[in-house]
Structure I
Amino acid sequence: MRVCLLASGSKGNAILVESGGSRLLIDAGLSAREINRRLELVGVDGHSLDAVLVSHEHGDHCRGLGPMARRYKLPVFVHHKTRLALRNPGRLDDCREFDDGNTLVFQDVQIETVPLTHDAVAPVGYLVDTPAGKVGVLTDLGMTTRLVVERYRHCRVLILEFNHDQQMLMEGPYPWHLKQRIRSNHGHLSNESAAGLLSDLVWDGLEGVFLAHLSDTNNCPQLAEVSARQVLSAQNSCNPQVMIGTQAQPSSCFVAE
């Protein structure tokens, strides 16, 4: 298994998940050229990708979707409402639509889709169940639900949104309506809320935690990491690697046999 955040933040998101015979791209929120450059940085040829999964229709998750899918003839897994909401993706020759809560089977992985609360038409999180364990992808949500907690238990790797520090957001330069949107139940998780969710998901098989979708304006890596490590230091079930996604370059990779 190998997991890497190729890019993570408000300006573009893309995640690489590899296991066994499958190599998946989750979201394509950079230009196709930049996604390929970052794949090369972690030793991956774009021609070796097997599929791309879409979490929701916002540009920071879909900017390079059409070009990547066409260049490499990739099947695109996307919620049927999200498919209709995509802005000018161009031709998608192999579009595999799903509905809320569907479980997808692709090659040697099973992919569970989990409805989230975010200001998009049908945002989803993904649980990629591989022969080497489960990878949970959980970003772009304004609140934690009972369904999220129940479904994301027992992941070997978690990718969790630590979007903003509440004080930095409220004292920062964003207009009031945007601050309200981010803080709402359909916005983004704060460091405090994400830490609370992480506390609910800790178990003895958790080996990797990625802190994802950090705001460049309203957060800093040190604050997000402190929030996560406070949770992890308060328990003795596991001692996972903690990796932080950035906008500028790929994160460290989680690698396991």
Structure II
Amino acid sequence: MLQLEQLSVRLAGQTVLHGLNLGSGPQGSITCLLGPNGCGKSTLLRTLAGQLAYSGSIRHAHQPDWQHRHGTLPAKVAWLPQDCGSQSRLSAVEVVLLGKVQSLGWRVPEQLQQQARQQLAQLGLSAVAQQPLCQLSGGQRQMVFLAQALMREPSVLLLDEPISALDLQHQQQVLALIEQQTRQRNMLTIMVLHDLNAALRYSQHCWLLQQGRVLAAGATAEVMTPALLSQLYDTPLSSITADDGFALFYHGRQALPA
């Protein structure tokens, strides 16, 4: 479990995050971070990734020394920012191997090469494994960097809008893989999403952030209610129950047409 106590961040002389007190779900679960644009979601992930200075404390059982030096990604933490644009001419499999950069030498063991190819295969990218990153689509690059993050074998995985550049089919594929890998590897995944229905379906814990402050936090089913989400986004939201038992959120007060 990740515990934040009185976490504050200032950027350009302005306080962006105001004394956050938050607890995540346990290892093996996904915590989703929701909120309108500009509320501080990416700032919070960048702080957890060691990119920003902060006051307060960050504690995690598998990362006792989280009070890291500014600019250093904590050990056993992997971070996938929203913008992974790159013009690198490294092949996709070489980019994935960089997730094990501390284990690489002049010769890359076949075992590591096979592991990188398997990561790409899980994301449906076997056909582009040898292609330069700069020749891939934005969505393909996003998935390559996700594979690289998983190669780090992290205890904590930080994902900022991991499906923003993907079509609907690949969104579902990637979220299902993240859910599976989170359980199998016993990771704690903290993920920013804008898709409310995806957040409800794939996360077990939820943080609602509004203007750099916590509006609500807790079990997803308890926090993601029409009332709280309408307050969060300052717009009326309603929900219906789908055939599989999950709620579906939609804008407005009127029932969806049959």
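Brief remarks on what is shown
- Structure from which 15.0 was derived, mean projected area of the Cα convex hull in nm², options I, II: II
- Structure (I, II) behind the derived value 13.4 of Kirkwood radius over Cα pairs in Å, for residues 44-131 alone: I
- Winner on relative contact order in percent (Cα under 8 Å, 6 or more apart) once structures I, II are ranked, highest first: II
- Structure (I, II) behind the derived value 3.1 of distance in nm of label points 7 Å out along Cα→Cβ at positions 20 and 124: II
- Which entry (I, II) yields the derived value 26.6 for mean count of other Cβ atoms within 10 Å over residues 156-163: I
- Origin of the derived value 1.00 (FRET efficiency 1/(1 + (r/R0)^6) of positions 12 and 140 (r between Cβ atoms, R0 = 41 Å, to 0.05); candidates I, II): I
- In this comparison of I, II, the computed figure 0.70 for FRET efficiency 1/(1 + (r/R0)^6) of positions 164 and 212 (r between Cβ atoms, R0 = 25 Å, to 0.05) is attributed to II.
Read the figures in this text as sums done on the coordinates, not as results from a lab. What you see is a predicted model; the values in this text were computed from it and never measured. Cβ atoms are built from the backbone, for glycine too; each structure is taken alone.
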